[in-house]
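Some structures are shown below for you to check.
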Structure P
Amino acid sequence: MAAKTIDEYILQFPNDIQEKLQLMRNIISKNAPGATEAMAYGIPTFRLDGNLVHFAGYKTHIGFYPTPSGIAAFQKELAPYKTAKGSVKFPLTEPLPEALIADIVRFRVKENG
């Protein structure tokens, strides 16, 4: 059954992954005041004047989807991580790069505004 809320989505994961997903959610919330939470494409989404960012939990990483422009603008800072056109994988074996995520979210807020 697909999760209808971000809370339901996070609760599907083991505790260690839940903690990282909740941290990701908190970082996004704090740096995107006024953004609303939703589920889109089956994953947690924040919207502010359109889709802002998405994130998701996986067996070995946390996926972060700040659109292709969000990846391109922070290409140098994201170099240690696996990236694709609009996504980055943060390994579960490492702490989330909180300051970098915050910077990317603020960039996307400005971009969408």
Structure Q
Amino acid sequence: MIKRQTDIKLITEIHNKHKAHGYRWINAYARQKYGIVWSDLPVHLCCKYANIKYQGKHYQWNKPEEENEKFSNLVWNGWKYLSRPFEVLVSDMTVFKVKGVYYERTMYFDA
């Protein structure tokens, strides 16, 4: 138990200096800086016990040339109110492999 308390104290010190990193990075940092060899699981459990949480920001990066439009679900249960063509489009995409080559088939349907 004493060893675990000293481990938690060291992990907390590392986390307080570097709040934007998770338990895997903390483990790698302790291994490189202090020569302490832990596996990821005990560090993860110590972080859970000490209520240490990753405080970095999550973001999603998209390539500039990729199309990236998200559409909200405007239909819900209003299918009977559709009145004109191309008011609602639905799609289905399937990826399959033939002789080592991947093919993508996307179908668009006018609801």
Structure R
Amino acid sequence: MTESFRKNKKGIMLMILSSLCVCVGQLFWKLAAEGNIFFLLIGFAIYGAGALIMIIAYRYGRLSVLQPVLSLNYVISVILAALVLGETITMVKCLGVAMIVLGVCMIAGGDGE
């Protein structure tokens, strides 16, 4: 485990949780597009929780490390779209997801301060 990850670990974990909440909230909004007000309200609640968790996360790490972790939203969205909505994951999407994950790992582990 790199020194950067150790110093920012709590913030990184909270940002990952925030990303998960935001993506699940947005998924509920998508499901609510067919007129289900209950899903809409659940989506707002989960999305709001994700925003609050993000604000808390900033107390436990450097902005230059934590903010890029939010790009995991794209990764989580692709996974949820495939699992819940049955969308197809192409090789190009897999390559893009792999690049995002690699970039986040490099940034989270590479903070020299």
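Derivation of every value follows stated rules applied to the coordinates shown; laboratory data play no part. All values reported here derive from a predicted model rather than from experimental measurement.
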Out of P, Q, R, choose the structure whose coordinates give relative contact order in percent (Cα under 8 Å, 6 or more apart) equal to 24 when calculated. P
Of the structures labelled P, Q, R, one was used to calculate Rg and Dmax of the Cα atoms in Å, giving 25.0, 72. Name it. Q
